[in-house]
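A.B. asks: So, here's a batch of structures to check.
No value in this document is a laboratory result; all are computed from the given coordinates. Just so it is clear, the model here is predicted, and its values are computed rather than measured. Cβ atoms are built from the backbone, for glycine too; each structure is taken alone.
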Structure I
């Protein structure tokens, strides 16, 4: 059975960052859970994370990432690069099917199992089944409104929830 059901979006604007996710977890055409928490604060509440993919895989990556942050004194970029290297080269980690968005006061990054550490040029990144819908909405809201990052991620997820059947409107948000 193929699992779907995550949309995560992050927006960085005017020195503020917000990350939000919907709460739906689905298996095929069945909603298994509607209020899952897919965004977290880690490293003394200084780093935000959001994840999409197989839950156990995402949690394993989150744990590995937090260990990297601790070993590099909270240096987000260094921890992200080191995790990406391990993720790409380690036989166990290579099999994990997940993606992560991580952010601190200076950086907003997308991490993938291909070894990618991508900093979006426009301060917006989204992942998951409704990610492209949320991304398009956030880019438009960022360009044509004066909404705060929190307001943008909330509105973007509501728009995605109206389009993507694997995304719901039970939104959790964290911000720096």
Structure II
């Protein structure tokens, strides 16, 4: 196990992500943040809080469950029944700039599923992807608009993001 980001580095990386988002969307009143369950949700809440503090206005934040949009839902390799959780977006996404947030961007499959799920909820003006870790290895032509850290994890390695809210501490590790 190798720690690639500790708690202080995660905090700084989130500040950097906030700065990237503000630089591109400065003053846009129609900005909203939506996190992909589960760790994208935590990251989205942190980003929305910082964006709200920086802009002086409340940036709406929601949570998206992509379980039923995954392309491996009926895969023969799937051993367990998928757990469907709730999508909690308490605002209309239509004509908003949605910052879609996930913890790790790898193959692009989760981001693709999330975009499909969002489109079923409305017609955003734009969807922009923000990720804490970009580890490469795409299977779909998807890239992040805002990236916190680019990892050099080998194809067989696992990048894990841990947040204090659900894991008891903040760190990013490669196993």
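A.B. asks: Thinking only about relative contact order in percent (Cα under 8 Å, 6 or more apart), which of I, II has the largest value?
C.D. replies: For this comparison of relative contact order in percent (Cα under 8 Å, 6 or more apart), the top structure is I.
A.B. asks: Assuming 0.65 is FRET efficiency 1/(1 + (r/R0)^6) of positions 119 and 167 (r between Cβ atoms, R0 = 35 Å, to 0.05) as calculated from a single structure, say which of I, II it is.
C.D. replies: Computed on structure II.
A.B. asks: Quick check on the output: 2.1 is distance in nm of label points 7 Å out along Cα→Cβ at positions 7 and 55, derived from one of I, II. Which one produced it?
C.D. replies: The value was obtained from structure I.
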